[in-house]
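Please go over the structures that come below.
A short reminder: the numbers here are calculations on the coordinates, not readings from a lab. Here the structure is a predicted model, which is why all the values come from computation and not from measurement. Cβ atoms are built from the backbone, for glycine too; each structure is taken alone.
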Structure 1
Amino acid sequence: MKPSEWAMLVVLSVFWGGSFFFVEVALRGFQPFAIVFLRVVLAAIILTSVVYLGRRRLPASPRVWGAYLVMGALNNAIPFSLIVWGQTRVDSGVASILNATTPIFTVLLAHFMTSDEHLTIRKILGVLIGFFGVYIMLQPELKNGFSWRGLGQVAVLGAAASYGLAGVFGKRFKKTAPVVNSAGMLICSSIIMLPLVLMTGALGLSQPSAAAIAAICGLATVSTALAYLLYFRILASAGATNVLLVTFLIPVSALFLGIAVLGEVIHMLEYAGMGCIFLGLMIIDGRILSRIKNRVEGRQKIRSYREIHPDPAKFEDAADPSEAIFSLRFNKHPRVKP
């Protein structure tokens, strides 16, 4: 990726990692359902405005809106609610680590729900290591019997599974502009959350402070509306595979904000679990392993060539064997130093 794309990816990780921080602050003045409702309503207003300012239109087809309703539930209403409730029981940093299992659930669900994304040995290994990391994080709760904290962790994992379902279901939205899809999805999320807010009286029970109100604004504008726009910008320029790298960066941002600003404490078991989850994600992604494999094979080919041709010729750049390998493929000797 280009440096500008890496920069956008880091900014996106801060936007999404900051959502856990904003939720933690907002919970000091708002009820969980109220936080989710205000987040999706404000973000829907912003993105709908962007749609019409860009001279686009929301679709008129009932079938499309039905799909938006499902997507709004899977990608916003359900996971947002589970994460916010989960954060009433666990710290924001822990929630961000558990939420990083989303690609693991996506890979697993895609195997059973699609015809072109099957599990391979590499992916199965990554899934198992990732879930072992989850087990490490849940181990104290499993050992002593489930507590409210354990249920909070399970709620965040449920949110990750819901995101995974949304990732599989969302593949059908290819013919419509991404910003239109995002706006439609958030409008439907608002419709879903409205009766829940009214039935629970969440808005009336809330006693917001200035900090909590500011957190809601940040959650809706920065971590939702702007994050969606930036996500689709990176998706268009760097591709779907590269944009998934944000999964590794989100917990870093969330942990930094949680520890530095909120004074949270992350225990060793949680760091160990995060390490296993990240290792599982790297194995599923495959790119780092592929680069290591290519480098090892490159060095082996150079070693074999030197054994076959024991002459004093030296490669120009022994640290990067790509040029020598290129020459060997075409039966040419690598360039030598004068």
Structure 2
Amino acid sequence: MGFTPEERKFLMETPLPKSFLRTFQKQGYHFVGRLAAYKPCHYFKTALTERIMCYKYWFYGIPTHRCIQWTPILECNLNCLFCWRLHRTDIGLPPFKGELEKVPWDEPEDIFNRVIKAYYTVLKGYNPQYRSKTDREMWEDAMKGPKHLATSLDGEPTMYPYIDDLMLLGKKNNMSTFIVTNGTFPKTLANMHTLPTQLYVSVVGPDYKTWVRATAPVWNPKAQWKALMETLELLPSLNTRKVFRITAVKGLNLINPEGYAKLIELGEPDFVEIKGYSWLGRSRNRLPRTAVPTMEEIEAFAKKLSDLTGYPYIDKVERARIALLWNEKTKLLIHPHIYHNAKK
């Protein structure tokens, strides 16, 4: 796709240009602001119809059918190869390199209220009166309101300057909150007046070279890696639950457990998740099917990390191909396991 220098400059400075936005809309994203969006995950549907719960229910007690998966910003400073979400470059657009201070951000209270409404709109579509496959008990429970705000849909949420206000709104509404970040905005995390219930930091390389290969940074790679290291150094001082998250891609970053162990030692997380890459969405154009690791390979890697870090390997969800390590100190469950006949 050819652009004049002026067009290219405009696209690089403009968050969510029209062609990018339209592609998200076609994929079923519910926009709850100019830049913010909501889209229920696969397990939201399976929880409502078959009681098949997301791994976050089994690890932490998060009620899958009462979870909002969303983001305040559908732009990112990384182009991770394994990400199955849409990148600008997937549709021929230049990457976003605009100044965050000049972005016309959505107001936090507005997008929070709108995402709650979107949750109910989607949920009403599962009304068992009209949809026979819906589990009535689970649906009625979900209609009591969302219990969890997962700021993890797409983009880099810590680009959003009012991310702490969103966490406060979730807290005031009796919701647990997660943020999944790539860790390249340590100042945002350090200055948050309200932290999430649980903070995920994606660390997808045990060293700089592997990390760059896996993430294909849009902005200065060395500066972004340095920022990630600053985030890991910051983690022990943050008064919240922390997860060191590895998306494991065979032939790319499922290597050098000793390198990951050093980074885990630096960050002192409460939990370590090793989640197998899935050959889905746009990532299929970037990686071969052979990049998908088996559960056995993930488990073997988890056990090596456990031996190196002293974090016991305590759980797995084979359906999601994920393994969990734990520091043995932090309480495991955020919400209790209360749903009978739930499926793992």
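Worth a mention:
- Among 1, 2, structure where helix-only ellipticity at 222 nm (-39500 (n - 2.57) for each DSSP H run of 4 or more, over all residues; to 500) as derived comes to -10000: 2
- Origin of the derived value -1.00, -1.13, -1.27 (log10 I(q)/I(0) by the Debye sum over Cα atoms at q = 0.13, 0.14, 0.15 Å⁻¹; candidates 1, 2): 1
- For the structures shown (1, 2), distance in nm of label points 7 Å out along Cα→Cβ at positions 5 and 229 is largest in 2.
- Mean count of other Cβ atoms within 10 Å over residues 13-20 - highest-scoring structure of 1, 2: 1
- When relative contact order in percent (Cα under 8 Å, 6 or more apart) is calculated for each of structures 1, 2, structure 1 gives the greatest result.
- Structure responsible for 2.4, with distance in nm of label points 7 Å out along Cα→Cβ at positions 133 and 261 calculated and labels 1, 2 on offer: 1
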